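Undergrad: Take a look at the structures below.
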Structure 1
Amino acid sequence: METNRNYVTELSNRFSEIIHRIQNTPPASSSDNVVERTNLVSLLEQLRSQVSLETPPSSNLLNICRTDVLDGALRAFQRTRFSPYGRLSVVFMDEMSQAEGAVDEGGPTREFFRLLMMKIRDSMLFSGPEEEKYLNLDSDALQRGLYRTFGVMIAVAIVHGGVMPGFFSQRLYDNLCERETPAPTLGDISDPELQKKLRKISEAQHVEEARDAINEAAESLSLLGSYRYITTLDGRDQLVQAATTFYVEGRTKEALQQFADGLRTLGLLREIRTHPMLFTEVLMKRDKHLTATDMMELFEPSLSTVGSNRWRDEKRTEGYWRDYLIDVEDGAFNITLEDILVFASGADRIPVLGFNPKPTLEFLSDPTRRFPEANTCLVQIRLPVLPTYRAFAEKMCDGIIQSPTFGVA
C-alpha cells in the first residue's frame, strides 16, 4: 500500500512540474513565426536552386488526363531518364487526347502538383483521416517500388512548386524524422476487424476469457507474430501491445524506408530531419486556411489612368471583388476561396515561396465578356466589369464553376 502511495505522489509531482513548465513557457511571438517562415523559405529556395531553368528535357514532359492524374504521373516519374533536377512541362489532355492549352509556364504544373498530392493522399498506400495519414502496407506496391516513387513525387512537388502536401500524421512525420514515437494504441489500427479482435482480448476480465479471445483471433495474431499462450493478464496486455505495434509500425518498416528513400530526392529529407519543426507546416495538417484578406493582399489590381471613366468602373469592380471574397468566405455561394485560387493559379494554397510573377487583377472592359477569365501561368484573374454587384457575383460563380479545374479531385 505504501508503494502505491509513493507512486501516486511521484506521478502527482511530475504532473505539477509539467503544468508549471506549460504555464511559464511564453507563447511564440509573431516575430518568431516570421523568422521561422523566413528560414523555411530560405531552405526551399536553396533546394530549388538545384533545378535547372533550361528548357525541360523530353523525359520531363508529362501528358496528364485529369480523370487519371496518377497514371500519367507514374509513366513520367518512372522513366529511366526522368530527372528531378530538370523543369517539368505538363500538358493536360482532353478526352480526345488533344493537348489543352499551350506551353507550360507554371500554371499547368501547379495544377498538376495539387491534383497529384490529392491522389497520393487518397491512394491505397496511405490510411487514416484525410489530414492525418500514415503508411499502409501494400505488398504489390512495395515490390514495384511505388513507395519510393511517391516519395520522389512529393519531394519534387515541394521543391519545384513549393507545394505543401499537409496530410502526414504526427506518427508518420516522426518516423520519417527518426524521432521517438509513443506506443501505438488500438485506435491507430485501420483494420476494423483486427481492432475489434484485439479490443476483445484487451477487455477480457479473466485469463480464460482472454485465451478464448486469443484463439478466436489466432489467424490474425499468427500473421502479426503475436500468437502465444498467456498465463496472466499482464501477458494479455503485452500480447495486445505487441500485435498493435507490429501492425502500426513493424509491418510497414520496409515501406517507410522505401518512402524515405524517395523523399531524399533533391536533398529534401536531409533538410526535414535537420529542421523538423520548420517542415511540419509543409507536410502535416494545415492549421491556417485561406482567408478573404489573404486573397485581397495576394492580387494586385492593374488600373487605368486615375480619374478616367474606365478607372471609375474598375474601382467599382474592385470593390465588388473584395465584397465577393468576403461573401465567399462567409459561405454565401457554392464555391470556396480555394476554388478561386485554383481558377487563377492551379494551386489551392499559396505556395511557401509565393507566386512568381506577382498575381494581378485585370478588368474586362468589353461588355461581351461577362465571365471571369484567368491565366494560370501569370496567376492573373480578369474580372468582368458589370453594373451591379448581383450580376458580378452571379457571373463570377458561373465562370469559376464551369472552368475545367472546378471540382476536380
Structure 2
Amino acid sequence: MVDSIMGSGKTSWSIQHINREKFDNFLYITPFLDEVERIIENTNREFKQPINKGNGKLGAINEMLACQDDIASTHELFKHLDEESRENIQNGHYTLILDEVLNVVEPYDNIRNDDMKLLKDSGCVTVDEDGFVVWNKEKLNYDTKYNDIKILADNRSLIYINQKLLLWRYPPEIFELFDKVYILTYLFEASILKNYFDLYKIDYEQKSILENDGQYELTNYYIPDTSVFLDKINIYDGKLNDNIYQKINGLSVTWFKARINQDGIKQIKKNLYNYFSNIVNAKSDNIMWTTFKDYKAKLKGKGYSSQFVSYNCRSTNKYVDTYNLAYCVNVYLHPGITQFFLQRGISINEDLYGLSEMIQWIWRSRIRKGESINIYIPSMRMRNLLIDWMNMNLQYQHKKVS
C-alpha cells in the first residue's frame, strides 16, 4: 500500500519501478484514459491498451493477458474481469499497480425496484443467509435482459441490503491472483478499500514515497506534516459562510433534496457569483468548482459554469493551473455501503472519508505544484475538517506508526 500525499511522486515511482523490473508482467489500472496514455508514453515497456475490435474490451484484455502482454487500462474494465481473466492473470504471474483505490462496494443501479421481486417470484434468484444474490443453476442458460445480474450473481458480486437495495461487491479473491500488488493512494485509512481488506482479512503493508535527486523509492510509512499548507490554502472566512441555514449535514445530498432548503440553494448560487466575481476577482480559466451532479444546473452561473469538475474527480492533471475554488458539497458514504459494513461489524469513519474525497478534489488544482489557492467551502462540516487537517488536529495524525 503506497500511501503518500498527492504530488509526492507515486506515479513517477511506478514508472521508474516498471522500467527497472524487466522480467515482470504488469497490469496498470488507473481511473482515467489520459493516465493510461501517460504510462504508455513514459515506460520502456510495450504497454498495450484494450480496444474493442469486435469482441469487446473484455475480450481484448483477455487476449492480452493470455499473451502475457503488459497492459494499461481503466478501473471500469478491471471491475469486469471474468473467469478467463482470472486464469490468465494467475498463469502470467502478473504484478498489479492500482492507481488510486478501487470502489470495491457501490450501489448497483441497473435494476428497477420491482425487477428484483420479479426475479425472486419467478425462481430465477434467491438471497442466501449472507445477503448474496444467487442465480438458480437450473436457469443459468436463460437469455434475458437480466444477463448482467446473472453474471454478477454467479461471481458472488451482488448483495441485497435490507430487502430493498442492491450493492455491487468486487470479488476479494481477485487480489490473490497477482504475484505482487501495489496500490497508489493517499489516506488509505479513510478508504472503503481499507475496510474491505480488513473484512476479508487481506494482509497489506503500508509504505510512503521518498524522492532523492529525481529518484523515487519506497520508504517506511509516515504521516506527513500537513501544517505546511496553512499558508498555501486560503479558506474563505466571512459572511458567505453564515447566510445559509444549515446543521452539520448542510449541503449533503439529503440537504439538497429537501424542499425546505431550496432558498438555501439559491443563496449558494448568489454566494458563488459573489465569491468568484467580487472577493477573489477570478477569471474563468482559473476557476474550479463543484457540487453534486444533480444540482449543478441549480448552482451554475455567469463566469464559472464551464469550470465545473466532478466532486469525486481524482488522478488527473487537467486542472493544475486553477487556483480559485469552490467546494459546494458535504460528502457522506452511501447509506447502503455503511449498512453493508455495519452488518459485518465494521464502522467506517465518515469524517475521514469525506475529508479524503475533498482533499483529492482540491489537489486537482495548482496546490499540487506547491502554489497557493483560494477556496470557498460553504459546508461548515467540510470546512472544519479541512482546517483540522491542516492544523494536524485529527486523531489519525497523532497515531503511532509501526
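Undergrad: Could you figure out which one of 1, 2 the value 0.05 for FRET efficiency 1/(1 + (r/R0)^6) of positions 197 and 333 (r between Cβ atoms, R0 = 30 Å, to 0.05) was computed from?
TA: Attributed to the structure labelled 1.
Undergrad: Then there's this: Consider the structures 1, 2: one of them gives 6.6 for distance in nm of label points 7 Å out along Cα→Cβ at positions 205 and 389 as calculated from the coordinates. Say which.
TA: Source structure: 1.
Undergrad: Separate question: Between 1, 2, which one scores greatest on FRET efficiency 1/(1 + (r/R0)^6) of positions 181 and 285 (r between Cβ atoms, R0 = 41 Å, to 0.05)?
TA: Comparing 1, 2 by FRET efficiency 1/(1 + (r/R0)^6) of positions 181 and 285 (r between Cβ atoms, R0 = 41 Å, to 0.05), the maximum is at 1.
Undergrad: Continuing with the same structure: Quick one: mean count of other Cβ atoms within 10 Å over residues 245-252 came out at 19.5 when computed from one of 1, 2, so which one is it?
TA: 1
Undergrad: If Rg and Dmax of the Cα atoms in Å, for residues 229-316 alone comes out at 13.6, 39 when worked out from the coordinates, which of 1, 2 was used?
TA: Comparing all candidates, it corresponds to 2.
Undergrad: A value of 1.43 was computed for Cα Rg over 2.2 N^0.38 Å, for residues 117-348 alone; which of 1, 2 is the source structure?
TA: Considering all the candidates, the number was obtained from 1.
Undergrad: Continuing with this model, one more query. Given 3.1 as the derived value for distance in nm of label points 7 Å out along Cα→Cβ at positions 77 and 381, which of the supplied structures 1, 2 does it correspond to?
TA: 1
Undergrad: Further, regarding this structure: helix-only ellipticity at 222 nm (-39500 (n - 2.57) for each DSSP H run of 4 or more, over all residues; to 500) computed as -16000: which structure among 1, 2?
TA: Computing helix-only ellipticity at 222 nm (-39500 (n - 2.57) for each DSSP H run of 4 or more, over all residues; to 500) on every structure in 1, 2 gives -16000 only for 1.
Undergrad: Something else: For which of 1, 2 does Kirkwood radius over Cα pairs in Å, for residues 141-236 alone, calculated from the coordinates, equal 16.6?
TA: 1
Bear in mind that the values in this text are calculations on the coordinates, not laboratory data. Given the structure is predicted, the values throughout are model-derived calculations rather than measurements. Cβ atoms are built from the backbone, for glycine too; each structure is taken alone.
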